[in-house]
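**Student:** Take a look at the structures listed below.
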Structure 1
Amino acid sequence: MKNIDRQDTTPKTAAKKMNLDSLLSNLKKWFDAYICRFDGDDAELRKNIDLKADHTRHVCKNIKNIANSLSLARSYQDLIIAETAALLHDIGRFEQYQRYRTFADQKSEDHAALGVRIIRENRLLEGFDPGSADVILQAVACHNRLALPRQAGARSLLILKLLRDADKVDIWRVVTGYYRNTSDSRNKAVELDLPDSDEYSEAVCQSLLRGELVRMTDLRTLNDFKLLQIGWIYDINFRRTFELVKENKYLEAIHDQLPQQIPEIDAAFARARAYLEQGINGV
């Protein structure tokens, strides 16, 4: 399908926009009905289902925010595709938590692959043209990968980068709020069931000092997970995302929750903070 210019007001284009709006609206209704299937008397289940539902809605807002800062804002079709990818990116999380009581993929199954299966089983993308459906599926399938797929086309890569940025921005929101309020109640699902101690792993710090992403397989403690989250800055793709990170002081908030006056940790944070400034300044 040819991209639809957002500013085009011809009758034919208006009809296409209405169709896209209808597709997204119906998917939002389906999403709301789907998560209701996980209602029950289990308070811990309900808390984490609500957590992921709220996260999904924030990622939808974030992806529109970031997309509107780009020339993509003129393509109405791609804006809808981006928001659809955001709406469905974590659809596998609900079944994952219900079945395994964890969000740790390595202790259960890949939630992205599970999400693709759910999308296919429910035929959620039948109203989209095949090319657009493939873009959405690839975004969902790859949003949690360590690196971007090498064979992705330009359009798929753009939507995937938008989704990965929008996802990280909201996870930063969630975890910084959680770390500040852990005295109220602990949620092992947010902590990926990692032990909360003063320890951290040398391999994790070294990855950050090299300006690299941390591998999930290197995580041994909750501090490692916090360092991994600081390192996500090296996977940010758009200036608007860097601005959101700086405006909300997410890196500082996570650093404040790590052991203090540890030269390695402070150096890793300083490098990440410098990279953030470079991203904003376009260096």
Structure 2
Amino acid sequence: MSCFDLPGGFIDIETHDDGSETLRPTALCRGPWDPDSCHAGPPTAALARAAERALPDLQLVRLTTEIMKPIPMAGFTVTAEVSKPGRTVATCVIELRDLNGMLIATSHSAHLASRPPAPDIPTSSISTVPLAESTAGPFVFEVVRHDSLGFINGVETRYPEHEDNNVGPTSIWLRTVPIFTNAPSSGFQRICPLADCGNAISRNGEPREFGFLNTDLSIHLHREPLGDWFRSDAISLWNANGIGMSDALLFDEHGAVGRAVQSLIISPA
């Protein structure tokens, strides 16, 4: 069954009379480690949405999120405040709080003014395997630490030739159910779930053997991702002191769009 045969999406948005919102994760938002906590990808998309709504005339180019506590499946709120206004460069601070008001995650965003395309702008070329030449396969790992429906049930994956879901550096195409059950999403928002999967895609051991939780996520995009299928070329570096990082180059079907980096806590299961 395709993930697109499943109803809804990752998050339902409740809008109140005063214009504030409560975000309610669906079962598909559940992360692999704890049945009461979200996969951080869809909530990161909610943080990106708040940043883009706060500065709608500029392009969101960077979102750096510090994840201080597990993001609760019970629901959360997201608020954004412009920290540096500007016509060319602006920044924003976005907060995610649980329903009791406790701060769970904080994001800092950077926004730039985009201008009409100019001819003959030189750039570097990065080769990629087309989606059409990739083969459907399982998510990078199928064993999680609970038996509940979760994030891995809301995604589809394809692997380029000679790639698979084994451990180590990996390339993968991924698309997801809609981010929000009742609201549209931008390209930046749609790529957030994949961006937060770098530690899983390029894990150096299986979750039954090791924990590799990320404590942050920094997404840098030089252009708006197009479509629903996105690719990650990811590598993870784990150290014996329990600290690691993942680094992923991100693509849409037209080419490279940016990069995602995570800091990791590595621990025996």
Structure 3
Amino acid sequence: MEKILYQTDEFKLKPSGWYKTIPPKKDGGMLSGPIAFTDRFIDPATRKEKVFLSDLNNIELVEKASILTALQLPSLIEYGFTINEKHIRDLGFVLQQMRSTTPLSTIYSGVGMLHTLLGPLISLDQPYFSNEITNSTSIICDNKYDLIPKGNLSEWLQMYKEEVHGNLSLELDVLFGVSSLVTAFLKYHNNVEFSGTIFSFTGQSSTGKSTAAMLAASVAGNPTKGTENLFRSWNATRNALEGYLSGNYGVPIVLDELSAATFHDTTGLLYSFAEGQGRQRANINGDVKTPKN
């Protein structure tokens, strides 16, 4: 007999899917394959609720709560969920019941050392909570970088021992990368006044500057070029670079090839980076927008 994961007067969720109970207490038609809530939160940008949906196996989606309507539920089929459209209204109803029993979590955007109402936390590949935060299950961190670990610590330490140890320049590279989060931690505890540090690698072409910078970023995440990776080019607008760095409180970022910058005021942008605050701008009404941090 399958284990019952969730149950109401009319419906049951089992590992094989949702079923409607038909008197006298028999499983009726199958509404769908397994669909369950793992979390829900209010999106601070839209003030609308979003939910985490899972098939209890490999699939997990973040969708607007409106996905639970009979009109939109069938769209889950294209993500790999199994749905019996004959019972679409029953499925929508029981999923909304299940949602109402799922606690509403608080979402925090950003990576590194984050300030929350409950206390400090470090957001990297996953949240790392301080002892002040007793209810960690009610917190979600929104991360825009690829910080998922590749390999393991013992392999990395072996690489460091064989390839880095004894080479002062490479040892400094690793130190620069690690210092990013350490500086943010010290800033949080008011031990330093600056929010971040900038290191410039200079030298002749093809002497390993980019490779060294990748080594520094690799202590935190994916150091190769990509939309969510920690290695980017200066070939972007100022707004794009500020947007890419916004919400970063302790993760090392590499900007490669300063000569490729398409704007002239690189000094002003570097000052903004060092201060930890983007350029102030006005909205259409002339009011000052909240600057990016």
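**Student:** Can you spot which of 1, 2, 3 the value -20500 was calculated from, given it is helix-only ellipticity at 222 nm (-39500 (n - 2.57) for each DSSP H run of 4 or more, over all residues; to 500)?
**Tutor:** Numbers: 1: -20500; 2: -3000; 3: -7000.
The structure behind it is 1.
**Student:** Follow-up question, since we're still on this one. Consider the structures 1, 2, 3: one of them gives 16 for relative contact order in percent (Cα under 8 Å, 6 or more apart) as calculated from the coordinates. Say which. Provide the component values of the computation, followed by the final result.
**Tutor:** Working: 1: 16; 2: 20; 3: 11.
Of the structures listed, the value fits 1.
**Student:** Okay, next question. Taking percent of Cα pairs over 35 Å apart as the quantity of interest, name the structure among 1, 2, 3 where it is greatest. Write out the running numbers ahead of the final one.
**Tutor:** On the way: 1: 19; 2: 12; 3: 38.
Greatest value across 1, 2, 3: structure 3.
**Student:** Next question. Once mean count of other Cβ atoms within 10 Å over residues 162-169 is calculated for every structure in 1, 2, 3, which label goes with the largest value? Before the final figure, lay out each step's value.
**Tutor:** Numbers: 1: 25.0; 2: 13.2; 3: 10.6.
Going through 1, 2, 3 one by one, mean count of other Cβ atoms within 10 Å over residues 162-169 peaks for structure 1.
**Student:** Of the structures labelled 1, 2, 3, one was used to calculate mean count of other Cβ atoms within 10 Å over residues 34-41, giving 21.1. Name it.
**Tutor:** 2
**Student:** Next question, about the same structure. State the single structure among 1, 2, 3 that was used to calculate volume of the Cα convex hull per residue in Å³, for residues 50-193 alone, giving 113. Walk me through the intermediate numbers first.
**Tutor:** Working: 1: 113; 2: 178; 3: 168.
Clearly, the read-out refers to 1.
Laboratory data are not the source of any read-out in this text; all were calculated from the coordinates shown. Note that the structure is predicted; figures quoted are calculated from it, not measured. Cβ atoms are built from the backbone, for glycine too; each structure is taken alone.
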